[in-house]
Every structure is written in C-alpha cells, then in structure tokens.
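Engineer: What follows is a set of structures for review.
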Structure I
Amino acid sequence: MHDMGGMHGFGQVTAPGGELVFHKPWEARVFALHMVVDFEGLGARPGGRATREQMHPADYLAASYYERWLWSAEQRLERSGTIAPDDVERMMQRLRAGEPAPTHDDHELAQRTVTGLRTARPMDPPPANVRFGPGQRVRVKRMHPAGHTRCPRYVRGAVGVVDAVRGADRLPDRATYGEKVAPEPVYSVVFESTELWGPSDDGAWTIRLDMWDSYLEPAAE
C-alpha cells in the first residue's frame, strides 16, 4: 500500500503546510526516537522504511506520516528484544492512571545522534565499466518484488533517458535486510510524463529518478 506514487484518489501531492517538518511536538520526539534506534543499533532489521511497508494496508492509510514511523520503531525494538511485547501498552496504561512520564537525560547519546545526522555519507564513485551513459535510452524492468525496493511501481516497464551517472551504492532491496552486496551504479533517469501516465490537461513535464543498475535494461531503439 505504501507504493502510492502516481495513483488517483489520494488528494493533492502538495498540500497546505506540507513544507513544515513537524506539525505537532510529538512528531519531533518520534523522529528523534527513530534516529536513536538507528544510530545506537537498538532495532532489528530490516530498517524503518522496509518495516513500515509491512503495515496492514488499512492501518497504513489511516495513520499519519509519523504515526507510521512510531509503529516501525516499536516493531524494530520488539524484534530486537529491546522491548517486550505489550511494553508500550502497559506504559500507556500507567500514564493514563496518572503516573508521571519517565525522563532520561543522556547528553552524550544526544550528541552522537546529532553528529550522525550531520555526517555526510556520499555514494562511492561509479565504476569505470558502467552499462549506461548520458543520453542512452533505458527501460525499467517489470518486476513485482516481495520485499523492499526503491523502484516505484509507476515507472516499471517505462522507457527513460539516462541524464547522469550519480555514483555507486548498495542495492537497497537487499542491503536493508543485512545482505552483503557490492555497490552498483546509480543513474539519474529522466522520464516524460506522457510515457508514464499519457496525455494530460496540465501539459507534459519530466520526472527524474535515481535508479540502481539492477532496475534497468537497454531499451529497444
């Protein structure tokens, strides 16, 4: 259900207030919690995004953005044994009964997390023997992966043109599950809106996506 790009019926892509990072104070706390889980290695694989993709479709659609983040953090903590099943529910009952919310001040933990967020992690340089170069037509493979992927459903089977070679990175479809995979080329690919969705009263525009080598194949001329 998470792969909703290009689908009708979900409202505007750009909504009022969409430029705000957080809309409520608790959302910032959930973001911080999720970063601590990642940088401190407290949660089990797969990562947050791949875990959120496992939500039941009805629950996913009913939840807000950071409610999904909270759900995935709880799932990962429970899978790793950091928290036990029903720990969150029991704490909620205690808070409703009037117990003060527990506090925890760990300035070193906070500093490590902030440092991790501010540390740039660029891709590796692309290998010398990349399959595709700028200006080359490529087709996105038609596939239906059972797990996580960064290949949007709406571009599968579509033809685009390589705009640039971005670098090399591990294929997220496998890396998020802890598999040891070598970095592969990542390309910036340009797609025409008419190729993806047909003619529109809004006219034509272009879409640029970063696509891993494994997602692509040569397009017939």
Structure II
Amino acid sequence: MDLVEAISTQRAIRRLRPDPVDDAVVLRIIELALKAPTGGNAQGCEFIVVRSAAVKSALGAQNRRAWAVARRLYRLRARGADAGKIIDAVSWQADHWDEIPVLVVACLRGVPWPVPWLYRASRYGSVYPAVQNLLLAARAEGLGATLTTLPLWNRRAVRRILRVPRDVEPVACIPLGWPLGRYGPTTRKPVGSVTHLDAYGNRPWGQS
C-alpha cells in the first residue's frame, strides 16, 4: 500500500472479527515495527504476541477495570459528536475482548529512571515510533488495530500475567484482527490551525 494512503486512512479499529490471523502476518508486521529508529540505536523494543485464551482473558479483566474508571473521566471532559461513538467503540472492545484473535504488547528493555520527568520524552521516544510503524503495517495488511494502554494500568498485575521481568517495561497493547468496520478517510483539524511558527500562538498558516 502507498504510504500516504496508509497514513491518510489509518484510524483506530476496535471492532474486530474473531477470525484467526496467521503468525506470518503478525511477524511481518512486527518486523516492520522494528525498522523504527531508537535512541542510540539501542534497539530495546520487544513484543509479546498473545494468543492464549487464558492470557487474553486476564488482560481483558484488567482492561475492563481500567475502562470503568476511564469511561467516567472521559465523559467529564469529552465534547462533540464523536465522544459517544468513541465510548461505544471502546466499550464494545472491552465486552468482546476475549474474542480478539491476537494481542501485541509492545515493551521496552531497561529500568525507568527514578525521576520520571527527566526521562519520559527520551525513553518512550525509543518505542512509540515502533508502535506507529506496527499500526501502519497492520493498515497495509488490511488488519484492524488500535493502541491502548488501559490493560497496562496495573503494572504489577500485567507483569505477573505476562511474566515480564523487572528490566522490561510494557508500554502499549495493540489488539489485532480483521475489521468489522472500515478504514478512513479520517477527519482532522486543518494543519494551519495547529501549526505555529517560532512561538506558540503565531499561526501564519491558519487560525490565529
């Protein structure tokens, strides 16, 4: 698929069919994810592919607990016609979590520094480009996918479920499957309304 088309039509696909996804497809997607740059070329990204019904169910329970809290917070701050659609989609995913054919949990090797504000941008800048590559590769394969962190809110439980060692940090969960919905085109804000020149608030290309 043309890269511009993949970027322009990518959207969060949460409603997935239970049909199986071949290992070859999943590994091809992960291989493309690994092409993303990492700080110092450390290549610290690792991925856990979850197919076990028991493991999926355990992560699904964590997802539902987190969504029960996040849904209330989202309702307080969400505005616009899309808010209800997003809540419905995330709720549908939570209710059908055990039917998702495969989950990919993106992880980053290394122990986080004890002072979070000193490392977040640098540390996670070495994993989220790979996650975006994975999402685009899934789009190119025709798979539905979305990035969620809800199942990972309880880090202690997730480490136990996935047997993740202390020197590896789970940072994102990507449910994968053949979509019930459809991809883009997506609707986004005009580029000039969110692009500033030299200082925040100076928007010569759009709304000021």
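Coordinate-derived values only; no laboratory data. These numbers were taken from a predicted model, which means no experiment stands behind them. Cβ atoms are built from the backbone, for glycine too; each structure is taken alone.
Engineer: Out of I, II, which one gives -9500 for helix-only ellipticity at 222 nm (-39500 (n - 2.57) for each DSSP H run of 4 or more, over all residues; to 500) as computed from the coordinates?
Structural biologist: I
Engineer: Going by relative contact order in percent (Cα under 8 Å, 6 or more apart), which of structures I, II comes out largest? Don't skip to the end; give the middle numbers.
Structural biologist: Numbers: I: 18; II: 36.
Largest one: structure II.
Engineer: OK, next. Check the numbers for percent of Cα pairs over 28 Å apart across I, II and tell me which is largest. Show your work: numbers first, answer last.
Structural biologist: On the way: I: 44; II: 33.
That would be structure I.
Engineer: Where is mean count of other Cβ atoms within 10 Å over residues 58-65 largest, in which of I, II?
Structural biologist: Numbers: I: 12.1; II: 19.6.
That would be structure II.
Engineer: If FRET efficiency 1/(1 + (r/R0)^6) of positions 162 and 186 (r between Cβ atoms, R0 = 30 Å, to 0.05) is calculated from each of I, II, which structure is the one that comes out at 1.00? Intermediate results must be reported in sequence, preceding the final value.
Structural biologist: Numbers: I: 1.00; II: 0.40.
Structure I accounts for this read-out.
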